[in-house]
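Participant: Dropping the structures in below, format is structure tokens.
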Structure I
Amino acid sequence: MKKSDFNYLLPEALIAQKPLAERDASRLLCMDRHTGQITDRQFTDFIDLIDQRDLLVFNDTKVIPARLFGKKPSGGKVEILIERILDDHRAIAHVRSSKSAKAGTLIALDKGYCCEVLGREDDLFQLEFKGDTRLLSILEQIGHIPLPPYITREDDQFDLTRYQTVFAREAGAVAAPTAGLHFDQVLMDKLKTKGIQRAFVTLHVGSGTFQPVRVEDLSEHLMHKEYFAVLPETVAAVQQARARGGRVIAIGTTAVRALESASQSGQLETGFGDTDLFVTPGYQFKSVDAMLTNFHLPESTLLMLVSAFAGYEPIMNAYSHAIDESYRFFSYGDAMFLG
């Protein structure tokens, strides 16, 4: 298939710019991936779609306040987006300025902090943050939540909590695992009371998730890398769900990528490291039976992944239906359940 096969026209008014007042107030488009049948529901109905035999797998990554603003010694403005933290003082980052920053350039940040450009790695820069303060602490003090590029407003205090899942615990993402944003603590408690088992994976979502596919021939696309971890207890939980006849339900495409990245031998195994798994139609899923997800950008790798999971034509039909019914799209938008 070609990149252009995954294009669709989305009215700008349907791009959600802000979260709803309540996390679970979103709508839920349900699609039977075996028949293509579509049902319009509310996200509060999600609990009714889950059986006690099923297993929900969440991505517990935590979004870091990865956007920084600074100045060069010349006074030129600089915008930094941390892509990956390497250690307590070094990071790989996007650096935007009127002129490309050279190795040795010092960038002054708020509250007296500063960083030095050590060198370039393709489109990214390696930075070293000076002083004794750990990088995560610096980000917590002066960093901004890195809202996606299609959200045209500035970040605010509300985003500190709402662009973060209630179960986030492993710091390292620069974009939220957005399907998880619909869950509040009340719903998590209801799922527990109902006896629904849960497990966690970690996949640190990178800014590459928003990067467009630049080649028409998908076989030529160079997939971005993201760190993932699947621990033994999650492998055991998946095996137990299979044994009792339940479904493994991934909460978000990032949970899918983590599970499938750890299943390349043919079955789910403990694993961690960088994954550049690129899922397109024709891929045989090994660990996931159902998926909760948001609506994804045209021609994006995530739209290709859900098309691989539920079928190209059914997904494109579902997206057309969602547009006709004025669903809210992308990170702060509505949800889709593919079961």
Structure II
Amino acid sequence: MYSLSDFDFNLPPERIAQLPLPDRSASRLLHLDGDRIVDRRFADIIDLLQPGDLLVMNDTRVLKARFFGVKETGGAVEVLVERVLDSRTVLAQVRASKSPKPGTKIRLADAFDVTAGERAGEFFTLHFEGDVFELIEAHGRLPLPPYIEHNADEFDENRYQTVYSKEPGAVAAPTAGLHFDEALLAKLKDKGVNFAYVTLHVGAGTFQPVRVEALAEHKMHTEWYTVPQATVDAVKAAKAAGRDVVAVGTTSLRALESASQSGILSAGSADTALFITPGYTFKTVTRLVTNFHLPKSTLLMLVSAFAGYDEIRKAYAHAIANEYRFFSYGDAMLLTTRNK
């Protein structure tokens, strides 16, 4: 039985990538196959996939979800939209000297007003006086992860989105997908690799640390996902042909595995709080493209469940020793499930 301290490791600060590389597919790729480690370039993934393999990608698009504003009293407020509930309502983190009471007006970006509603756990309901998506796109700021030390600029607004992003709703990027550019996708398609999509709107909870030593006591954050019938059909076809189902990112994996809890992958939309730790049996995904994850994070636990605890520890030690770049703007790994 693993505990939180089993997923700690020492990461030198200089290994945290602060900026993306000029070319998306120029990142490095650590290929972990069993206990064998091979250092590659991300563009080499074309040689590691076979005709008929299925890449499943998360087509969520990151919202410009960060705002600065003032309450009616003049107090400063910082807002991070967590989830869009409908065209005029969101759940948001609100940082202020005093929590806003229901009915409080908040002026955001010196451009428009929102009204605080009831509190929902750690979040606040905010009611917009206009279309949520239009106001967010026009006046918000892109929310970069807390370990990136610069404010988002125009370059980030392009590079912190996947080239196939489509469905707005995330507050963090599905970062494994950031390595794919249009040219690489075209080469994979020409080779006969197939593509399918899910949507999982990544929440800020993805950066929240686990605060309990006993993993069974951890309360997982929830995220909304949808798996289309076309993706279910593509997965069935790949499996019937004996090909790999390759999740691009832990978010794609969580969507597919969440939709497979009955034992059969089913189309639909739902909230998921699936917490994957070593001992979990993967039902749909056989390979995983992923970045390197934070110490003591639920995502490190997930990849340890997928590829093996000892194997991941060895791979991370290798990556640190060989100066791989970590986290959202960093390098990638290609993993194969131990269940295969």
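What follows draws every value from the coordinates through simple rules; no lab data is involved. As the structure is a prediction and not an experimental result, all values here were calculated from the model. Cβ atoms are built from the backbone, for glycine too; each structure is taken alone.
Participant: Quick check on the output: 18.2 is mean count of other Cβ atoms within 10 Å over residues 202-209, derived from one of I, II. Which one produced it? Kindly include the intermediate steps, with their values, before the conclusion.
Facilitator: Values: I: 22.5; II: 18.2.
Comparing all candidates, it corresponds to II.
Participant: If distance in nm of label points 7 Å out along Cα→Cβ at positions 106 and 290 computes to 5.8, which of I, II did it come from?
Facilitator: I
Participant: Among I, II, considering only distance in nm of label points 7 Å out along Cα→Cβ at positions 122 and 242, which has the greatest calculated value?
Facilitator: Comparing I, II by distance in nm of label points 7 Å out along Cα→Cβ at positions 122 and 242, the maximum is at II.
Participant: Okay, moving on. Name the one structure among I, II that mean count of other Cβ atoms within 10 Å over residues 170-177 of 26.0 was derived from. Walk me through the intermediate numbers first.
Facilitator: Values: I: 23.4; II: 26.0.
For mean count of other Cβ atoms within 10 Å over residues 170-177, the value 26.0 is produced by structure II.
Participant: Taking distance in nm of label points 7 Å out along Cα→Cβ at positions 90 and 162 for each of I, II, which is largest? Could the numbers behind the result be given before it?
Facilitator: Numbers: I: 3.9; II: 2.2.
Sorting by distance in nm of label points 7 Å out along Cα→Cβ at positions 90 and 162 in descending order puts I first.
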